[in-house]
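Some structures are shown below for you to check.
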Structure I
Amino acid sequence: MTFWTAPLVVKYAVPKDVDEQVIKNALLESFLVHVRVLKAFLYDPKGREDGVCSDDYVVNPDTWRRARGEIPDLLKKAAQRTGGEVAHLTSRRRSEPDAKQWDVRELLKALVQPFCQFVAMTPASRLDWRIHHLAADLGCEGQRRGTE
């Protein structure tokens, strides 16, 4: 959903009427919640007993963590903002139009490399077919498969 909603968020960036404003907000909220989920999956340790994280899929979690690197500040801030401005009712919600903006393209860029690296380091049999298609769409296929 992260990668599939992003182009639609951009498409409705300047809504023409109330209906498009609602569509824009719904798409943006979906995108941001999924950015937060994907950030947690790729970078955070398992948070719940029944939760999953990228370490559960890759062959060698230590090699994976070194390859993916540290979490970009942009993703940290986006996850915090999403919690305070989208997923929960808080006093941190912003009212100024400029302060409410989200850089969808930069958030996507911050996720593509670690996502592709994750796919490359995960045995194909551990991933759903849709992940393989998404990886191909994102140009991930040039990376090695998860044999380490």
Structure II
Amino acid sequence: MVPLVVLLRDPSTDQGTTGTLYVGGQQFCYSIELPNRDNQPNISCIPAGRYRCVWHRSPRYGWVYLVKGVEGRSWILIHPGNWAGDRRKGFITNSNGCILLGRRKGRLKGQRAVLASKPAVRAFFRRMNKQDFDLLVVNHGTD
């Protein structure tokens, strides 16, 4: 049986879309993604839905999880980073549509961010043990 990971998102803003990641029904860490821009490549988070995630070697980030089956999108990864704001509105971003993880939500340089990202990603990868999983993305509240 493929494990299920749930990402419960907060309402999206120009500074990004934060959320809480649950593994085995327990809160595990936090996330940040780009604002909701109707699934436009490189400027939007992915739509709510269920996706298969597979262990994958990225030329840029090394071993990460690749989110598969996102309509009209490719190379959506789960990797370290702090910011996921709308570049077009002057915000900082470490994402082109990927999901960034952190141990805490907070602010860096006056902008919404996730903090302690590398330790959170390492812990998540250890917890998932390189096995495929299903990611259920749920929008909480309204955008």
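So the values come out like this:
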quantity: Value 24, calculated as relative contact order in percent (Cα under 8 Å, 6 or more apart), assigned to which of I, II; calculated: I
quantity: Label whose coordinates, when volume of the Cα convex hull per residue in Å³ is calculated, return 101 (choices I, II); calculated: II
quantity: Ranking I, II by percent of Cα pairs over 16 Å apart, for residues 44-131 alone, the structure that comes out highest; calculated: I
quantity: Which of I, II yields -2500 [helix-only ellipticity at 222 nm (-39500 (n - 2.57) for each DSSP H run of 4 or more, over all residues; to 500), calculated]; calculated: II
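Any read-out appearing in this document is the output of simple, stated calculations on the displayed coordinates, not a laboratory observation. It should be emphasised that the depicted structure is a prediction, and the values quoted were computed from it without experimental measurement.
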